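Just below sit the structures, each encoded as structure tokens.
Quick note: the coordinates plus some simple rules give every number you see, no bench work behind them. Here the structure is a predicted model, which is why all the values come from computation and not from measurement. Cβ atoms are built from the backbone, for glycine too; each structure is taken alone.
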Structure I
Amino acid sequence: MYKKYQCRFCSHVYDEALGDPETGIPPGTKFEDLPDDWECPECGAEKSDYDLIINE
């Protein structure tokens, strides 16, 4: 089951099922497997600035 994570600053959502094709992250990439230097594509926040979305 894929998870979703939301940026604390701009509300961008990283969906593991979709990945981040614009930055070369393929669909199915787990959040914890993102490179440590991955940044929010919308505001540049760090990976540590994302929170797991528990319920939608």
Structure II
Amino acid sequence: MSDDTSQALNTYDIAEKGIYVCMQCGNDTQKGIITVKQGEQMPECKECGYTTWLKIS
């Protein structure tokens, strides 16, 4: 993707501040979206347990 804001991260990666959507369930439900602070570790998705996130903002 050419958009610089799109960034995929995995569980336990250290994140930049932003909003991330779960790559498994984020399109189906608003619950697959999280807000992360600068330097936080990415979690597993609380909804489906998936471990890959896409930064959307």
Label whose coordinates, when distance in nm of label points 7 Å out along Cα→Cβ at positions 8 and 32 is calculated, return 2.0 (choices I, II):
I
At a computed 5, 23, 34, 25, 12, 2 (P(r) over Cα pairs in 5 Å bins from 0, in percent), which of I, II:
II
When relative contact order in percent (Cα under 8 Å, 6 or more apart) is calculated for each of the structures I, II, which structure yields the highest value?
II
